[in-house]
Structure I
Amino acid sequence: MHAESRSQTSKAKKLMALQNLDPKDVARWLAEKSIMLIDVREPAEYEAERIQGALLFPLSSFNPKALPEPKDLKIVFQCGSGMRSAKAVAACEMAGLPFDSHVNGGIQAWKAAGLPTAGIGPATGKAREKR
């Protein structure tokens, strides 16, 4: 195999290094404050229902270089079903950033695991937690 072919193969392997994390593990790490959870859904989705503690960085305007400095935290991406968060991971890898993890199944899997979400009640405008 030529060096150029090996290089292209290495790059392809790096792009496939997506870490699919279980929602219950992510919930535990979020409670332990060992991760920074980044929600890449759109603002209206985030307002309607979100994982408490997630920061909003919509994929539609996503710039990996604009992410906060994680310090000692692991960055984990999350969306509705796992598709957009996987795209955010790919964008980070293309930008040379080492962020490779997302919530497998997104907020749908989070809720299916019985984990709480937060949002604003449309009729009251008050914050609420769902279980």
Structure II
Amino acid sequence: MTGNKKDMGQRLNIARKRLNLSQNAFGKMLGITKQTIINYEKGRITLPKTFILSLKELFSVNPNWLEKGEGEMFIQPDTIREKPAHYIASPTLKKIVIMLEGMTPDEQKEILKYLKERKLIKDLLKERAKKKDLQK
């Protein structure tokens, strides 16, 4: 990994603050704990390549800036490959879309099938609860 942990941690802190996110919210959006964010920002832990790529995908943070301090903090829209996830405001939905984009069409179909089955079960349970309430 290029760059030293402390410098990269300081740049991560700057980017997070520029995004106007708390360490807790930032961690939740990235699927890690607040303590991990603190450790990254203090330079205690080297930023994993997967984490740096997630920052690029979710927040358009320039990996070159983060690792070496070179270039702009954020990648300009015309220099990143536009994906559907870039247009989604909800961090959770954005993460789901990014995950789905990395799957094969068959894997995506399996996920869709699972979600449909889960919704059917949830709907059935709601109907039962309504019937029980009406019988009381």
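Computed from the coordinates by the stated procedures, all read-outs in this text should not be read as laboratory data. Here the structure is a predicted model, which means the values were calculated and not measured. Cβ atoms are built from the backbone, for glycine too; each structure is taken alone.
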_Origin of the derived value -10500 (helix-only ellipticity at 222 nm (-39500 (n - 2.57) for each DSSP H run of 4 or more, over all residues; to 500); candidates I, II)_ = I
*Suppose you compute Cα extents along the principal axes in Å for every structure in I, II: which one lands on 64, 28, 27?*
I
*When you work out FRET efficiency 1/(1 + (r/R0)^6) of positions 38 and 110 (r between Cβ atoms, R0 = 41 Å, to 0.05) for each of the structures I, II, which one comes out largest?*
I
_Comparing relative contact order in percent (Cα under 8 Å, 6 or more apart) across I, II, which structure shows the greatest value?_
I
*For FRET efficiency 1/(1 + (r/R0)^6) of positions 70 and 102 (r between Cβ atoms, R0 = 25 Å, to 0.05), which of the structures I, II scores highest?*
I
